[in-house]
Structure 1
Amino acid sequence: MEEPTALPKVKHAKCATLFANQAFEVDVESTFVRALPGFSIVGLADASIQESRERIKSALASVNFQFPPQKITINLSPSDLKKEGSHFDLVIALLIALQKERLTCKDFFIFGELGLDGYVKKTATIFPIILSLAKKHHSLKVIVPNDVLLKVRQIPGITAYGISSLEEALLFFREKRYENPLPLLEPLTLFEHHLIINNQPYFYYGHFPLDFKEVLGQTRAKRALLISAAGMHNILLEGSPGCGKSMSIKRLRYILPPQNMDEILESNAYQSLSSEDDTLSALRAFRSPHHSSSKPSIFGGGSVHASAGEIALAHHGILFFDEFTNFSKTVLESLREPLEDHRVLISRVHTKVCYETKFLFAAAQNPCPCGNLLSTSHECRCSDAELLRYKNRISEPMMDRLDLYVQMAEESSQEIGLSSTQMFNLVIAAFKMQKERGQKELNGKMNENDVVRYCMLEIAAQEALDIAIPRFGLSQRSIHKILRVARTISDLAGAKYLAKEHLLEALSFRRR
């Protein structure tokens, strides 16, 4: 009687793949079977994973691994989920090298691309994958390239180990280095400046390479930009060419409020999705697409992948539209929903992806096609029909989503005014008031319930609002917008309630 054939030994480890902006866990299995020598990867793996066979062979040769005269099969489960990315290299190489050893690596998520010499490299998708996994699992053990280790360790609930080569990864398991305690890493090590409010740390950049003291005069515009920064309010600057619109908005980035760690990690994950794997920083994003940009490049999309667009990359930062009226009508009207709902949904046949879009929208435009309508030294050459057509490019519903509107005059004053440092100190004071009230969102992003809860008017202010509603024909959205701006103005003044002067100043910044 023939003896039963021994079942092939299967080794397991974990990795993950990114589908749109969500990570899905992948069980990586390996077996050696008696057959003609070969090396195959199954489980709906794309070209980048199939090509990894040659990288893995070369990397294993660098650690003197001898391929056995057997067939090696790697399975990526679940098999109906498409996997892609060169970050599967390391986990596959480890399973092959440790196949005949009594060692287990199934408790670890393993990421890394292999060089031909066995060096482990980072990829743009590793950080967003781990961040997405951390939202689904309370505790994770991950092995990542040293290049991305500091960023990954900032994610709460992550136990991260860094390696630099395949040889080091093998020693990690053979010597059971994971049993040694990890050195403590404070979240503050990556950031120079922080403050703590209600036991919650908030981080800020604290440097001003572009300073508002370089913007001479323009006192009203700088006041509006201060209010915009303190509450993350959308703003539109209109003025003649050269009056300082773009110059001012480019400085707005450096006086924005601090962020907590979750916000920093979230915005950095979006940057990584677009292959912009920058160093983790408390400096908020600043995106300024050209007016000729296509709709998919701004809102995201693509025939195969629903990639992040400019509005997702501006999450928790600034989206700046220079030459506002020169953007296409389709783009401008499509911008209304992300500004209102703070998210954008991209739908394709096989993919539906939702990106968060909580950003400060800033825009700059000329008052007319020739730019001289507000000029005191140049004559406007535009006809009435051209002016009407130019103004109609921005619809009323779109204008209704802009909290602050300022006309900037040609400035002859040499007054320096507030510097960025002074303005940022005022922003910090207003930020503390908002957080100490218990607000989760800053004033400009409050929902209707929060407006009712936190925007409490004094009697005189309520009377002024009751007069303004019929006089200016204010819609419900306009009323809430004015209350949000007034709340920020009162925070800058250190006031608990909204006074009449705060409300009147907020009304003065609406477009008539």
Structure 2
Amino acid sequence: MVIEKGSRIAVVGAGISGIAAASVLKKNGFVPVLFEKHEKIGGVWATAYPDVHLQNIYTQYHLSDFDWSFKPDLHPTGEQVMRYLTEAVQHLRLDVRLEHEVLGMKEEPNGWRLQYRNKEGIHEEQFAYVLLAAGQYTDGKNTPKFMDQEYFKGSVITERDITSLDVFEGKRVVVVGYGKSALDMATLAAERSAQVHHVFRAANWLIPEWILGAHFTYALFTRFGNVMMTSWAQPTAMERFLHQRLGFVISSFWDLIQTIVLFQLKRTGKGKDQATQERLKTLIPEHKILMDFRSSGALGPENYYPLVAKGKILPYRSEIDCFSHDSVQLKNGLVIPCDVVVLSTGYLTPTFPFLPDPYRACLEGETDGPQLYRHMLHPRIPRLAFAGFNHGYMHVPSVEIGTQWLCAYLRGELELPSTEEMERSIAQVREWKRKNIKFENARSCAVSTRFQQYIDILLKELEVSPYRKLPNPVAELFSRYEASDYKGIYEEYERARAKRTAPLKTLPLDT
């Protein structure tokens, strides 16, 4: 396939993924048009709850060639992220169409005809290609219904319904769930409410911000840390040998990390009474820490464990069974009087209502979301790709490099394997994830902590060096990788392309 330079490409979604992808499309000579159904850019950041903070640090969350114009918090607030994204759109001069909701896509010989709705009505436009960047968190919250919930006199809400933390003031609060938003809700409510009860089916391992005095990013964002990370694919022979032949080294490393994290959890209760010890014991997971390196894996809020130790947050490993007019009853029989119940129970599996039915069936048939070739392409859907479905802890570089890889394909400079080979690769990655990562509704739509392996493979396929800190080998192994390390990828690709005499080919690796 060859898409001519100057062709218009529709980008559906103007969150961080759509903006990052559009910037790369524009560099490669295409004309991106971003469709955003809401009145603001930003995706989930535009609807975030008060006092939300980015789990990453700011140096790892920006376009590689457009840094923050101001000094944000180490973990930027939602307002700071929105300011940065607004400045990025202005700097890049992107064509962003707000309050333009894509209603349908009709396949045509040379692309897609998009039907969309704005304030003026319903319209149609032709595009040579479509990039879906609506993200894995756009289809709304999972909001289970419980027996007798209609008789409850208090409020049953999700974190998306919260526009002011005053909703917790003086109230008796129940928070349900154990992902990032649930932990944030429990912590924020405990600082304002009369009492917080935290209910969850199973505890997960939380990533501590500090591990023995070192910021967690020095463990997860160095090449050494990523060489030790289990993955569906290892990009070098040395890494494959380490994981296939010396697996005990890998498992021992992560057992050590787990022991340190557990030590830090238990240390919160040092010298405290038995009730405190029992509360903290409720938070100890029953599975290995590697199972929780996934999209919904959470950086532990700084005050969560201390608030549990103090009794301001009371944890229960159970589920809601039913409601009464002023309380919830758990399946373990406990009745909790309450005024506000916050359901932070995850997101729905991604859906694609604007696609033709046969293609929807290809993408919506799995409970853990669509697994794509290179986390970007479905081999049986032409002229369509995805941005942000390679979601990871180094998210923006993953989207940028993924889009550069896609542009090489669109320009006819990269040959893909056969449809059958791509489907085999997709199945292999999906199977690995299901064996090694706890379930979540968008498990297939992420590379999570395997971002380094993913990025390395794509860069090798583009014949661009993945080793961004050489010629200093110590820095390459042990320095923290930042978004700016990937600055100049497009220019490096162009220099290598000028010397090439044959099309690029993909590596025999699954990712």
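Rank structures 1, 2 by distance in nm of label points 7 Å out along Cα→Cβ at positions 91 and 355 and report only the one at the top, that is, the highest.
2
Kirkwood radius over Cα pairs in Å computed as 24.1: which structure among 1, 2?
Matching structure: 2.
Once FRET efficiency 1/(1 + (r/R0)^6) of positions 83 and 331 (r between Cβ atoms, R0 = 41 Å, to 0.05) is calculated for all of 1, 2, which comes out largest?
Once FRET efficiency 1/(1 + (r/R0)^6) of positions 83 and 331 (r between Cβ atoms, R0 = 41 Å, to 0.05) is worked out for each structure, 1 has the highest.
For which of the structures 1, 2 does the calculation of relative contact order in percent (Cα under 8 Å, 6 or more apart) return 13?
This figure was derived from 1.
Which one of 1, 2 has FRET efficiency 1/(1 + (r/R0)^6) of positions 99 and 395 (r between Cβ atoms, R0 = 30 Å, to 0.05), as calculated from the coordinates, equal to 0.00?
Derived from the structure labelled 1.
When percent of Cα pairs over 23 Å apart, for residues 43-306 alone is calculated for each of the structures 1, 2, which structure yields the highest value?
Numbers: 1: 63; 2: 66.
Going through 1, 2 one by one, percent of Cα pairs over 23 Å apart, for residues 43-306 alone is largest in 2.
Quick note: the coordinates plus some simple rules give every number you see, no bench work behind them. It should be emphasised that the depicted structure is a prediction, and the values quoted were computed from it without experimental measurement. Cβ atoms are built from the backbone, for glycine too; each structure is taken alone.
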